[in-house]
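Down below are the structures I want you to see.
Coordinate-derived values only; no laboratory data. Fair warning: this is a prediction, and the values are worked out from it, not measured in the lab. Cβ atoms are built from the backbone, for glycine too; each structure is taken alone.
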Structure I
Amino acid sequence: MNAVFLLAFWLFLFTALAVGWQAGDRHDRRIILAIAAAAALSAAAHMFFRESIALVLVVMIDSALQAVVVRYALSSRRYWPLWFAAFHGTALLFAFAALFLPAEQHIIPERIAGFWSIPALIVMIVGLIADQRRGVIGPER
């Protein structure tokens with residue numbers, strides 16, 4: 001059952017990134033690349049390191065992504081980066097909480113943290129498409 005959820009997440013992630021790539025401009029695409037890099041690095045951390053080390057690495061990766069997204073949100077005229085940063089920040093809080101729990105109790109906050117990536121990606125897609133329709137994102141490609 002876990003594999004089904006993992007496959008569904010990766011399909012949703014790739015779809016969200018592809019839609020975002022099409023709808024966004026070059027500034028948005030930098031953030032989309034950062035999101036893709038963070039997802040790939042987090043997956044690699046879980047594949048190649050013990051769970052306790054992987055959790056620390058994922059928190060570091062997510063913290064870096066949060067910094068990039070917040071910086072973009074503060075300099076952008078768009079609203080989706082603010083919403084993305086809020087949802088990703090919530091995920092980051094749960095990941096931090098997992099760091100301070102005993103090893104056998106990591107799974108619940110980690111899954112809750114993973115859940116918050118879904119609304120973050122949804123607001124990215126909806127925001128980019130809405131901005132494109134409103135004309136905020138120009139034809140520049």
Structure II
Amino acid sequence: MLRRGDYVICNFPFRGTRGPGPSSHVALCAATGREGRVNFAIVFYTTSQTDYLGTRRPRQYLFVSKARAGELGQKTAFQVDASRVARLPLTIDYFPEMVGNVIRVHGNDPNVVTRVEARLGKLIADGFEISKVDAVMDSPG
């Protein structure tokens with residue numbers, strides 16, 4: 001089972017679409033749970049796109065350096081997007097490296113989840129638009 005702070009491969013849903021996204025990339029697990037018969041994970045979107053315009057990084061992004069990314073089993077620096085969060089059923093459609101009830105983990109850092117959640121709270125308090133997906137509501141069960 002996934003734990004808080006696990007980095008996993010995920011078909012994170014694209015904005016404005018239903019169902020799993022068409023391409024896999026790393027997501028950060030904040031929590032897991034169960035609703036009815038559906039096990040789920042709450043995950044934050046990550047991106048290896050670390051370039052941005054201007055002199056300051058957009059405030060929704062938390063940067064993870066290449067050195068730290070390497071410690072987590074990643075190949076390159078990346079950003080966690082605190083403004084993109086999803087509650088996804090634990091299925092192979094959303095987590096393509098799932099075998100049985102086990103999802104391969106590509107590193108763990110629960111401390112970064114605490115930082116991302118704090119940033120999310122600040123963004124919400126400031127009226128920043130948050131992209132929330134709840135694919136569990138769409139799941140049979």
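helix-only ellipticity at 222 nm (-39500 (n - 2.57) for each DSSP H run of 4 or more, over all residues; to 500) was computed and gave -28500; which structure, I, II, did it come from? Let's see the in-between values first.
Numbers: I: -28500; II: -4500.
The read-out was computed on structure I.
Could you tell me which structure in I, II was used to calculate mean count of other Cβ atoms within 10 Å over residues 33-40 as 16.6? It must be structure I, since only it matches. So mean count of other Cβ atoms within 10 Å over residues 49-56, computed for just one structure, reads 14.1; which one of I, II is that? Here the read-out was taken from I.
Name the one structure among I, II that Cα extents along the principal axes in Å of 47, 34, 26 was derived from.
Working: I: 50, 30, 21; II: 47, 34, 26.
This figure was derived from II.
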